[in-house]
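What follows draws every value from the coordinates through simple rules; no lab data is involved. A quick note: this is a predicted structure, and the numbers were derived from the prediction, not measured. Cβ atoms are built from the backbone, for glycine too; each structure is taken alone.
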Structure P
Amino acid sequence: MHFELEQRIQSPVDHVVAAFVDPRFYEMLDALPKLGRPEVLTHEVHESTAHLRVRYRFTGNLSSAVRAAVDPQKLSWVEDAEHDLVAHRVQFRMLADHYADRFRCSGTYRFEPAGDAATDRFCAGDLQVRMPLVGHRVERAIVSGLREHLDSEAQLVERFIADNPG
């Protein structure tokens, strides 16, 4: 399943890009619904690039059909992301800790100025869940959850930047 999502973040693009490579930002994400506190596994910045690996754990409710196919305690993954700090682009892969044979997801984020004081974030990616009968429903649920997560995350980015000027 291909997906495309976008958000408006009320802060200049350079500040937004910097927030997404700051490990302190990820500490705030435990305030989001359906996710446990993310764990930054790798944080490396080299001149105009950054590499982050962040582990997430799903803590939301699942339908009985999905619970019949997966163990909710095993729904964790690592987002492995390469940030180009000059081009304002990110390439990411989501690597499942469990069920790796059934789950594939990768894509890009692109940050573009929206005037002087705002940023548009564009996310595009491809998601594949291989599960008989429920795979497409799970894909739709994941994309819906990702949309909800990114929308909520935008507000946290704005707050993080306001609380950490410069």
Structure Q
Amino acid sequence: MGNPQVSIEVNDDTGVWSVDGMPMILVPRHFLVNNHLAVEAALGKREYARQLFTAGHKSAYVWCDQEAQRHGIVGIDVFHHYMKRLSQRGWGQFYVDRIDAEGGRAVIRVEHSVFVLERRKGRRRRACYMFAGWFCGALEFVAEGLGVKMKTRARETQCAAEGRHDHCIFNVTPRA
């Protein structure tokens, strides 16, 4: 990804931070992950993952729509732009290993995931499920722009937090 140049604007009157005109909040990584783990403990991983999928899917879809209009990009370029921006915002490094937008398929590799970097010692389980809805929302946005309406699902098939891999892999496929 190189040396990303991201312009952060801070409104002197409100203190609101913005990147590309989108309001942002800057928090320490451990704060975000500690809150994430607290909600997971309260709801249970399965229910929390379901809620995150829904919220993440909607957020990715809306973000892709706004960014496509803002930058005049279309098709698969929108998905690649989304992965680039995620990589520039501290979530990890996101790489598109394979993608077939019309077929609703993608393989996404995540290196240096925030959830892996902040994992607790002794916890060797998949930890990056928050990203699943993001990939589906972005891919469905792109597919819809190509004239294909579908629903997808994403599954983390390996996670660096398990201790056996140096990166995470997500497979996106169409829902039956």
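Listed values, structure above:
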quantity: Of the structures P, Q, the one that 0.7 was derived from, the read-out being distance in nm of label points 7 Å out along Cα→Cβ at positions 59 and 91; calculated: Q
quantity: Read-out relative contact order in percent (Cα under 8 Å, 6 or more apart), computed value 21, structure in P, Q; calculated: Q
quantity: Structure (P, Q) behind the derived value 3.5 of distance in nm of label points 7 Å out along Cα→Cβ at positions 51 and 155; calculated: P
quantity: Identity of the structure behind -8500 (criterion: helix-only ellipticity at 222 nm (-39500 (n - 2.57) for each DSSP H run of 4 or more, over all residues; to 500), calculated), options P, Q; calculated: P
quantity: With P(r) over Cα pairs in 5 Å bins from 0, in percent, for residues 35-114 alone derived as 3, 14, 19, 21, 16, 12, 8, 5, 2, 0, matching label from P, Q; calculated: P
